[in-house]
Structure 1
C-alpha cells in the first residue's frame, strides 16, 4: 500500500481535483449538481472556507479553496462533502459508490500559480469538449468572475489560453 502524503498549510490556498468513481457522469444530471452545491453550503456553515473558483463537469470537479488562518483540514471538509452527496444519491441503492476514494490537491504558492489554476478551472469545460467557450458552461464560477470584471465574456473563445495544454486531473 502506498503512503499518500498531503501538504497541509494553515490558512492555505489549494487547488483540488475530485473525481467520480470510474468517471461515471453523475453530474450530467442538474439535480446532482444542485445536491453538490447544497453539500458545499452545508459544510461551509459548519467548517468555513472560501471557494475562489469551481467548475463541475459530468465526471469530476475542480476548485480553489482558501482556508481560515489557523485551519488546515481540507480533507475533513472533502470527507463531509462526499458523504453528504453519497448518502443522498445512494438512498435508493445503498452500497453504490459515488466518488473515487481520494482527491488531488495542490498548494497554491503565489498569485501567478493561483491565476494559472483559476484559468485552468474556467477553461476546463472547453478542454474536455463539453462547451465551445467557458461562458457556455453553466456549472462554473466563470459567470461570477465575469461579473467581477476578472474576465471578458469572450475569454477562451478564440485562441486557447496558456493553461489549455495543462493536465491537472
Structure 2
C-alpha cells in the first residue's frame, strides 16, 4: 500500500500568509464592532415580542380602533386613530393592507404593537427607514418617539404574494 507523502500539501507562501492575516484581523474587527454598534450606534429599535394568535391580536386592534377613531381617510376608507401619548397603539398587517392609519404626536412616546393576520410581512416606515419583520403569531412592540411631523408611509418590504406592491399604510405625526 502506498502512503501519501509526508508533506502532501504545499506550505503557504508569504503573500498567502499576508492575506490570511488580513482576513483574520478583519474578522476579529467586525466581530467586535457588532456589539459596539448595537449599544452605541443608536440604530436599533427597542422591541419586545409576545406570542399571540391572529384572532386575539385582531380583537385588540378592533378594540383600539373602536376606542380611539377620530375620522376616516378619504382615499382608503380606513379609520384614522389617535391614541393619547404614552399609550399602546396597534397596527395589523393582513393580505395587502396595513390597518388602521395612526395619528401620533411629535415628541411623545408610544408603544407600537405590530402583528400579521396571515403571512410574513415587512414593516418599513419611510422615509425614516425603520424596518421590522412581522410574523403571524407574534406581537412585536416597538417603543417609538416621533421626532418630526408629517405623513409617513408604511411599506411592506417582504414579498407577500401578488398584491404585495399595493400594501401601503400611513402614519400621521402632528
Structure 3
C-alpha cells in the first residue's frame, strides 16, 4: 500500500492556471489557437486552463501517446494511439501536458507536430519535473517546477489510480 503526501493544493493549482491563461491570452492577443491536450493525463489541466482563456478563437484536440503503461517508469518507447484530427498547418498550436518527466514523450510529440508546419508551436506543462529529465525541451508555459517524487492526482496517475484527486500528491511506497 502506498501513502500520499500533499504537494500542491487545488487552490494553488487553480491560481497558477489563471496565471498561465493570462500569459497565453497576452501572447496571442485573440489570434486563432489550437490547444492539443495529451490524454489521459492532461485532460483535467486543459479543461481548467480553457475555462480561464478569454481568447474566443480557439480549437481543441487531443492526442494520446503511451510510454508508461502500468508502471511508474517509462518504457522508453513512445506509441501514438490517438492522432490529431484538426489541420495544423499555419496555425498557432499549444501542446498541453500534465507533467514533463523524462521529456521523451514531449520530445516525440513536439517533433511529430512540427511536421504539420504550424505557424507557432508552444508547450504548456502544469509540472516540469527535474529528477529524471533526459531530454531538454523548452517549455513556454510552466505551472510548477518540482525536483523529484512520483506524483499523482489532478490527472496524474499511478497504474490508472488517483487520477481523479483534486490535488497533487507524492506517492510514498511502504517498504
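Every number here is computed from the coordinates shown, using simple stated rules; none is lab data. Quick caveat, the model's predicted, so the values are computed rather than measured. Cβ atoms are built from the backbone, for glycine too; each structure is taken alone.
At-a-glance table
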read-out: At a computed 45, 37, 34 (Cα extents along the principal axes in Å), which of 1, 2, 3; value: 1
read-out: Comparison of 1, 2, 3 - label where FRET efficiency 1/(1 + (r/R0)^6) of positions 5 and 117 (r between Cβ atoms, R0 = 35 Å, to 0.05) is highest; value: 1
